[in-house]
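These are the structures in question, set out in turn.
Nothing in this text is a laboratory measurement; each read-out follows from the coordinates by a stated rule. Quantities reported herein were computed from a predicted structural model and do not represent experimental measurements. Cβ atoms are built from the backbone, for glycine too; each structure is taken alone.
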Structure P
Amino acid sequence: MPNSSQQRRSPLGLFTDKPTPRLHDHMVEVLRVRHYSRRTKEAYVHWVRRYIDFHDRLHPRELAEDEVNRFLTHLAVKEHVAASTQNQALSAILFLYEHVLQQPLDRIEGVVRARRPKRLPVVLTVDEVSRVMPHLAGDRWLVAMLLYGGGLRLLEALRLRVKDLCFERGEVTVREGKGDKDRITTMPRAIVPPLTEHLQRVRAIHQQDVADGYGSVDLPHALARKYPTANREWCWQFVFPQERRWRNAKTGEQGRHHIDESLFSRSLKTAVRQAGLTKRVTSHTFRHSFATHLLADGYDIRTVQELLGHKDVRTTMIYTHVLNRGGRGVRSPADGLAHGPVER
């Protein structure tokens, strides 16, 4: 029976015959157990590393609230990070102490907070969206239509699997969206015929991959162990697979992941330039435009909130501010002037 000192040296009191893992490995393990997204894992590990480096690589157990305050204040005062960046760093450090070291911090006070600017989202008009779309082709056009027609985030669209599309009901199911939440949003009718043709081509490629002995796809969580053959089934394949198969160096398996988000972003940048728009347009601009145009058409804000997957309706209400800007909400007093410019 191991004594208490051995248990304290071992993670969770287990495997007392093995050395305690490095802090990095332990943190990654805890993040994985709690099903945090890959991006959150990378961000949290990054900020914990920055926090340790800032304090001359001292172990976090030797640091406390004062050192956390100094680090967060440094980010705001010296590095001029955004408020959201500072909050992410704080969340990573609090996670480290509470869930990894099991040494929760007391109240964090006296931190110089990064200034949180009030920004309105960039929104395209319906005409501007119509000008951009013809400059996108193939799967890039399909992705853009899902972003604008269903309010999806870019990664939500790229991670769609065949089973998430319901043509009969005109619905798209978003799995594990922001905050690890599922939701259902609308599928634009204009996308149905080209999306159906796209899936026929993708299925033919998948069938050939399977015939060649490949055709597997990554499955979420432990489904690959629970359903050993599911990774080759058509319903689990990505709607927008990459052109070339990936290869697992350990097992030799090959399959197709979804296309990289940078490919769509580059295509969108080119399309915006060709359309002659001067606005700064990103993939998220389509989501902003989706919400704003629904509200302009008279849809209830709670409906828009549900389609977007916002936890708080106050997040959705920012689009009402966009609607109330300029000529959409107020008649300018200059419009009442009787005379135009004087010719000189």
Structure Q
Amino acid sequence: MEPPSASERRADPAPALIGWDIGGAHLKAAAADAAGRIRTVVQEPCPLWQGQGELRAALERVWARLGPGPGCRHAITMTGELADIFPDRTTGVLALVRMMIDHCPPDTVAVFTGSGEFLQAEAVQAKDAPAIASANWLASGLWVATRLPEALLVDIGSTTTDLVPIWDRQPRPRGFTDGERMGFDELLYTGVVRTPVMAVVERAPLEGTWVGVMAEQFATMADVYRLTGELPEQADQLPAADGRGKTPTDSARRLARMFGRDGLSAALERWRRVAWYVRERQLMRLHAGVECQLSRGLLGPAAPLVGAGSGRFLVRELAARLRRPYRDFDELFPLPPEDGGFRPADCAPAAALAALALERGRR
């Protein structure tokens, strides 16, 4: 794959290192300069379940946006190996590493592992796949641990939520694989964009009675948070459930369909009330996961919740409910990106990976 020409690249100085987080729905990248400042954060839609061509196209768009020069290094982490185009995770890991090698100068690409170390991409073998697969949350946890002695990182993304306790300047998870982490409520499969409404509630109050929710993906949590007015506009980059518009009226129409109704059968404010109820149910699930981590007794009462991801507005609310301090993931970096787009907190693993790789490269 040929990189874009110089005329297609952005005019900013070429980055020294790019952290890449290859997800199943989005490709995220954070470009850092030689001083360790995160200069630009980019997120591109990448529905990997539709084929590896989606990742190639997303890589080309990010490459054109960031314009890495020949001396730029690359650090990668991933969850995209879970996409069902791959028969198993090992196949997925090796395929994604190979795609990055094909896209970047091979000797510039390092792969993040669960031990917190990096492997040269060309040296990655099948035996390394378990340590590489879905380890992006650990990069974020390790970065928080370099900045805070204790905290609970809560990264609420479009699809999932990661809960990572930090104690004595070390991440203290009990699980590592997705299955283990789900068993310990360290990985919750709920997010603020792609999660279907039917995965959050089975019924909701409507016009004085409880109405069951259809087991259909007519609406997602992006519709809910669009109706509550809290969804960051740039967070929802994939098509809506019905492929149609993304106005509050469109979201109300989709939400109404979950109850066997048309949107015009009730005022917009009534569907907004339903959305607030669905929001509360999701927040209760998140609250329960946080309480599970706090019940371990590792963290003192002053340990903050660190909010990351496009849904971190919910982490701020959880911190208030729990009477704990709140810290935004952005605060852990010296300067915000200069372009006013995505923030490090929006793409926490990519930003953390870039910062960690630069720090370790100086040692």
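List of remarks:
- FRET efficiency 1/(1 + (r/R0)^6) of positions 225 and 289 (r between Cβ atoms, R0 = 30 Å, to 0.05) - highest-scoring structure of P, Q: Q
- With distance in nm of label points 7 Å out along Cα→Cβ at positions 209 and 257 derived as 2.4, matching label from P, Q: Q
- If distance in nm of label points 7 Å out along Cα→Cβ at positions 57 and 281 is computed and equals 4.9, the structure in P, Q: P
- Origin of the derived value 1.9 (distance in nm of label points 7 Å out along Cα→Cβ at positions 161 and 241; candidates P, Q): Q
- Structure (P, Q) behind the derived value -10500 of helix-only ellipticity at 222 nm (-39500 (n - 2.57) for each DSSP H run of 4 or more, over all residues; to 500): Q
- Origin of the derived value 20 (relative contact order in percent (Cα under 8 Å, 6 or more apart); candidates P, Q): Q
- Looking at mean projected area of the Cα convex hull in nm² for structures P, Q, the greatest value goes to P.
- Between structures P, Q, the calculation of FRET efficiency 1/(1 + (r/R0)^6) of positions 145 and 265 (r between Cβ atoms, R0 = 30 Å, to 0.05) yields its largest number for P.
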